[in-house]
Structure I
Amino acid sequence: MGAETAMRNSPRRALLLAGLALPMAGRAQTEEWPSRPLKLVVPFAPGGASDQVGRMLAEALGSRLGQSMIVENRPGAGATLGADQVARSPADGYTLLYGTPGPQIINPSLMRSLPYDAATAFAPIISLIRAPNLMVVHPSLPARSVAEVIALAKAKPGELTFGSSGIGASSHLAGEMLKHMAGLDMTHVPFRGSGPAIQELLAGRISLLIDTLSLYSEHIRAGTLRALAVSTPNRSFLMPELPTIAETLPGFDASAFNYLAAPAGTPAAVVARLNREVNAVLAEDGFKRRLAAIGLEPIGGTAEACAQVISTERERWRGVIRAANIRPE
């Protein structure tokens, strides 16, 4: 009778042992991670700010993880091509996305369709940096503050113009946010990139720009452009003497947010390890100095906080895009 019972119970015992082995195997795989090189997909061409920071991060993070991290540039379709590549990759922690506002924040409102679900296709890992935008005007414009720009725009409806690096770019949306929050009638003039927009501002053919702080340093020092305010909620340590636009328009926040993400379903232990290591990188004095040199501020924090920022920013910019009647393409 005892032998028969043992035989009947052996399949159950085997199943039980197999069930216990599965989570143990999962833990073993996580503990071995990373066992080969990682890939960081930057959804822009080489040479830009995102590529520069991505390569800085890949070098520092790879060193901490004991594996090389390869940067792969995958530009196109407003950063959606690179994002889609990551979304379709195995959720094993070996393929990561250098996230910018496009893939999960702006494009869901600007594009008719995306090849992935912006809300669920990625596992946010950590907030990386903020790129403060700077409001600048031509010195001939009779305005030395945000309040004076607003007063001038209201006194001359439709006459003031603001440039941007293109429709849907952060510089465009920042200008539309200013218009919306202050109730202004200003004309948007899009260009093919920040460079041409700055040249037109230097020539005095447009009234103002709200674009990446680092683009203007040389011109401000030379006195060929006048800086009025930064677009972050708090004053930037990069230019602490300048007020924020929010000091005149409470709640104004138009700074580019970058983050690190993985495909949805990436093991929580891998996300936690990446979060811990990147936080350590962002806290390094040398890394912070390198960011400051190109006009960027580190953030850091938890994966949960990063997910919340992405969600909040998506809703905030959706409201601006709708108010400005920017049509999806």
Structure II
Amino acid sequence: MAHLDTSEGFAVMAAGLRKRYASDPEALRGVDFAVRPGEIYGLLGPNGAGKSTALQILTTLLLPSAGSAQIFGEDVLAAQRAVRRIIGVVLQETGVDPLLTGWEALELQARLFGASRTAARRRVHELVELLSLQDFARRRIAGYSGGMRRRLDLALGLVHAPRVLFLDEPTTGLDPLSRRSLWDLVRRVRRESATTIFLTTQYLEEADSLCDRVAILQAGVLVAEDSPSGLKRRMRRDLIELEPQDPRLADRLLAIARQRQPEAMWDRQVVRLAVADGAAAAEDLLAAAREAGIRLSGLRVAPPSLDDVFLELTGAPGPDRLAGSGS
């Protein structure tokens, strides 16, 4: 891929980014991407694809082996102090003192960034309102639920009003309701502060719902970059799911499907295959199953999901499946 022009005012830019560890193959192998100001941009990939390595380089926590990266024109190598002033980072694990209240943690963070006591309190007030922390900001962090803690982590990353906020799998471990609540807060942050948001996630549903564009990494190489809807349109195929009433007949049903589409698979208790004409193929499969004496308890024809795109591009089940997400 040709290196990107760095003069276009991107919020986040990587050009020819490489990282080689002493004992491992290259974690990143010449990665190029550019994030526009105000975007929510998602980085996806199977375990070991290079997502965490890329995030650590962009946030000045790791040095690249080659290539370059910039945050609003500030080089992550040559201007680390300037980069750290304009980014916020929310990692999966944070070191906040659990004996502090949420309010105290936010005020302390603001003071560490150089705010006066008055300015720090004013900023904490703003964040409590923005992220709906009123019900628990004065309580000790040790008593927070997972959803409360992630809201506080988000607020801590925003204390100094960063231009770019990096979120590392922000909803891992949350229940579906808490996850969607956090999505709403991320959208509100972007809407009300124009903050650019760069996130990694193990939930493809999350990327589909939140992101303006996504990039998919596979073995350190960027294999696709587009809007979620754009990626799904690229497949130009329908997905069929067939669920046998008797799971013991799954092998026979799969064999029938593979006569039509060799890449058909048994996945999550259903036979799944991608075809050019879903309606016609479904009729054919239904007739073939009846002829073989296989009753179906379910038959579904649908356009591809981001999960299906991920599977086709990487050859791996989507992170939603790996994580056991049924939502």
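The numbers here are math on the coordinates, done by the rules we state, and not lab data. Note that the coordinates shown come from a computational prediction; the quantities given were computed from them, not determined experimentally. Cβ atoms are built from the backbone, for glycine too; each structure is taken alone.
For the reader, a short list of remarks on this structure follows.
- Label whose coordinates, when relative contact order in percent (Cα under 8 Å, 6 or more apart) is calculated, return 24 (choices I, II): I
- When distance in nm of label points 7 Å out along Cα→Cβ at positions 98 and 226 is computed across structures I, II, the figure 3.7 traces back to I.
- Origin of the derived value 5, 23, 28, 21, 13, 7, 2, 0 (P(r) over Cα pairs in 10 Å bins from 0, in percent; candidates I, II): II
- Parent structure of the calculated result 1.00, given that FRET efficiency 1/(1 + (r/R0)^6) of positions 250 and 266 (r between Cβ atoms, R0 = 25 Å, to 0.05) is the read-out and I, II the choices: II
- helix-only ellipticity at 222 nm (-39500 (n - 2.57) for each DSSP H run of 4 or more, over all residues; to 500) derived as -11500 - corresponding label from I, II: II
- Top of I, II by FRET efficiency 1/(1 + (r/R0)^6) of positions 66 and 210 (r between Cβ atoms, R0 = 30 Å, to 0.05), largest first: II
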